[in-house]
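Trainee: What follows is a set of structures to go through.
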Structure 1
Amino acid sequence: MSCEIMEKERSGVINPIFTCQPCGAQYVSIGVKDCIGIVHGGQGCVMFVRLLFAQHFKDNFEVASSSVHEDGAVFGATNRVEEAVDVLLMRYPDVKVVPIISTCSTEIIGDDIDGVVTKLNNGLLKEKYADREVHLIAIHTPSFVGSMISGYDIALKDFVVHFAEKGEPNGKLNLLTGWVNPGDVKELKHLLSLMDVDATVLLEIESFDSPLLPDGTGKSHGSTTIDDLKGTANAVGTIALAPYETGRAAKYLEKEFDLPTIIGPTPIGIRNTDVFLKNVQKLTGKPITQALVHERGIAMDALADLTHMFLADKKVAIYGNPDLVIGLAQFCLDLEMKPVLLLLGDDNSRYAEDPRLKEMTDNVDFDMQIVTNADLWDLDGRLKRGEVELDLILGHSKGRWAAIDNNVPMLRVGFPTYDRAGLYRYPVMGYAGATWLAENMANTLFTDMEYKKNKEWILNVW
């Protein structure tokens, strides 16, 4: 019996778990108010990412492209950035923040987006847009390294580096959420409100769940403001909930502005939510209230109804964003489940030293594999070859074929989820998230029993 971290044996990637770095940078950009990013590359670098956002949130998001073509790929395309910035500012008079997001093609040909930003700041912005506040931010996210996870991490840091500005203390807590859903932001803000903690949430994406209004003004866009970003330098401290997605920004604020900083854990499940609230208490001095104790008790009661009778010993495979996967695995272990296979979709060298994974390798008493640089072909192959037996799969919609073809029930968790309705509205974090996860895992197993026509219960009941 052992838990082992290993790299996928097969070379190449088939049906990847993640997409590329520019996607992560675009996710950050749509979380900032009055911001439209320009992706410097081919049109597909925007089109397919916007499609993922639209499929997941069932809404449209504004991201622009410099639309590099064959001539630009040969001779350079910085002129396309200059044209794109001018057109964007003319067409959208309210835009104040324009990140220039590089891609694989423009990084390979060596386009100097930092130089273009300097040129535009000294030229176009002074000559044509002198009466407007415009911030251009160069973000380097070549697609041939990293993933959307590192792209998010890089972009969030670049935004903070550009805007964070030392001033008077604001008494707020910086809360860096990582790649989450609107439902998670709502739940985290709710928990903080019960402690009377004022926070700058990066990023404030609760507004992604936008209304359809009679006058047509409702639109999907984040609401983190320039002032919010500037004020991050003046907070009482920083809590970064996703080490792989928010670690760079948190460490910058700690080093540059001497802010007390706590990185992780991701508050999935009771144990990690308890740690999160204690960290909030440590940085703010605010007490954990009776209302929080009550909500924790409701969640504990819900889990007690399910754990031993229905969830214990169920074998689970989990894939997706690393902080999400690790948090879900910890929660499954707390529920007496057996996360026998964790699939992490890149080869980040930090996985080997992650204390959360080391805790698993030291303490897990069943056979468990944590596979880095993995893909969804690996999950499907292991099932088809009989190398792993599963009762449940946790992951986003791209893994549905492995579940369908191998007759394994699956609960959709993570990004992108496009074959279930409205899951972005529900949290997986906090006490409410723990309840939602446990109950939906149980309901997924119940539904699978009915689908397979198991008339005798097999869920540790009789």
Structure 2
Amino acid sequence: MASAERSKKLRILFIPFFATSHIGPFTDLAVRLAAARPDIVEPTIAVTPANVSVVRSAVKRHGSVASSMVSIAKYPFPDVAGLSPGVENLSTAGDEGWRIDNAAFNEALTRPPQEAVIREQSPDVLITDSHFSWIVYIAEGLGMACFRFCVIGFFSILAMRLLAGAAADANGSDSESLTAAGFPGPKLQIPRSEVPDFLTRQQNFDKFDMRKLQQSQDRCHGIVVNSFLFLDKPYCEKFVCNGFAKRGYHVGPLCLPKPPAVGNVGEPSCISWLDSKPSRSVVYICFGTFAPVSEEQLHELALGLEASGKPFLWAVRAADGWAPPAGWEERVGDRGLLVRDWVPQTAILAHSATAAFLTHCGWNSMLEGATAGVPLLTWPLVFEQFITERFVTDVLRIGERVWDGPRSVRYEEKAVVPAAAVARAVARFLEPGGTGDAARIRAQELAAEAHAAVAEGGSSYDDLRRLIDDMVEARAAAGGVAPARQPQ
């Protein structure tokens, strides 16, 4: 009976990229799928040994019940020259992060252990990250359906696909900007310095083949995104219409609905500090888990926050080892709080004292800010963040740039944003009746749409179940068991 019961389960193996910003959403998706159809879905997340704790931490956020929903499978991290043992995550690699990227794109290094864990787990369906182009071919060879989960939305995915084409067409050109031809809505034109390196070939990643990556994406059964229909419907339609994907699924925001509160846990000190501040008075600052920021820039940011005169809560990565300017903490006093430990970002954003979020425009952070109805001050650093920023400022109009000076995705080319510019941007955005208030109104409208999307009968609620049904049917087409399709 047990084996017969197990055969009815839809066994899904998730294989995320080696970064906390990817592993977290993959885990969230696994939990959401299992919670939607606990009678059918049996998810397992495959990660390297040092990343197991990242999965467990992400599962823990969903409450104690979630721990029984998701299994973890381990496979060895590739043997990468220049990385210390146990360094297997972009967030812990520091200046050697490029070696993590190279390993992820290197089929000769990474495919063998991944193929071994796939064969060992023998799932019905694979859900893979964008980095691993070969997994769809492994799936085809083993008679499994393969879906691609992108941890960013269709706006940025489509923009990168079209900008990659523009970069190829402009090969050898002196043009200082690239245009995403055929992009829905206003013209999308971006300086080369703000376009991800792997699209322009301005930095060579070992073994990276953009065309192979695109072809593998096109062969997947569909693309799943952490977004919702109201947010980026035209970009999904264009992506599918152009033949870049067979079908698209909006299943987000995965940070909603909020996980249940965990009992017997003391309130974080940063929340107690927020409790002491007036409504909509505090700017929250966080640059995510990976992108490096120079000590000189951190100093200028600190001085700018001091000069702004506004209350602030600043989450600084402990690994940066940075210390504020002499006397700064004494001068700021209780008006500012610097936190080096983990912070409950969603709780901070949901707090009534939080007026704005100064963010690097990572997709997860952008979604968490938008779903909390908090306007954004944008400061992109790497990868597709400069593209996402345009979505925030030009399309959604829920935020403003901190800095309009020269910028680059490359760390060595970054201009230091002066303290005066930081102070001016923060003070202006938080001024009553100013641009921040107008952006907040639009952010609150967007938040209402996000909550409606994940509620019963909402677009993401339905797409999550459609994804399960399509995976069940894909298994049946491959000769597996086909449980009855759930009514919508």
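Read-outs: derived from the displayed coordinates by stated rules, not from any lab. Small disclaimer: the values here were computed from a predicted structure and weren't measured. Cβ atoms are built from the backbone, for glycine too; each structure is taken alone.
Trainee: Out of 1, 2, which structure matches 1.08 when Cα Rg over 2.2 N^0.38 Å, for residues 140-371 alone is calculated?
Mentor: For Cα Rg over 2.2 N^0.38 Å, for residues 140-371 alone, the value 1.08 is produced by structure 1.
Trainee: One of 1, 2 was used to compute relative contact order in percent (Cα under 8 Å, 6 or more apart), and the answer was 19. Which one was it?
Mentor: Structure of origin is 1.
Trainee: With distance in nm of label points 7 Å out along Cα→Cβ at positions 188 and 412 computed per structure, which member of 1, 2 shows the largest figure?
Mentor: Working: 1: 2.3; 2: 2.9.
If we compare distance in nm of label points 7 Å out along Cα→Cβ at positions 188 and 412 over 1, 2, the biggest value is for 2.
Trainee: Tell me which structure, out of 1, 2, gives 21.0 once mean count of other Cβ atoms within 10 Å over residues 308-315 is calculated. Present the calculation step by step, with values, prior to reporting the outcome.
Mentor: Numbers: 1: 16.9; 2: 21.0.
Structure 2 accounts for this read-out.
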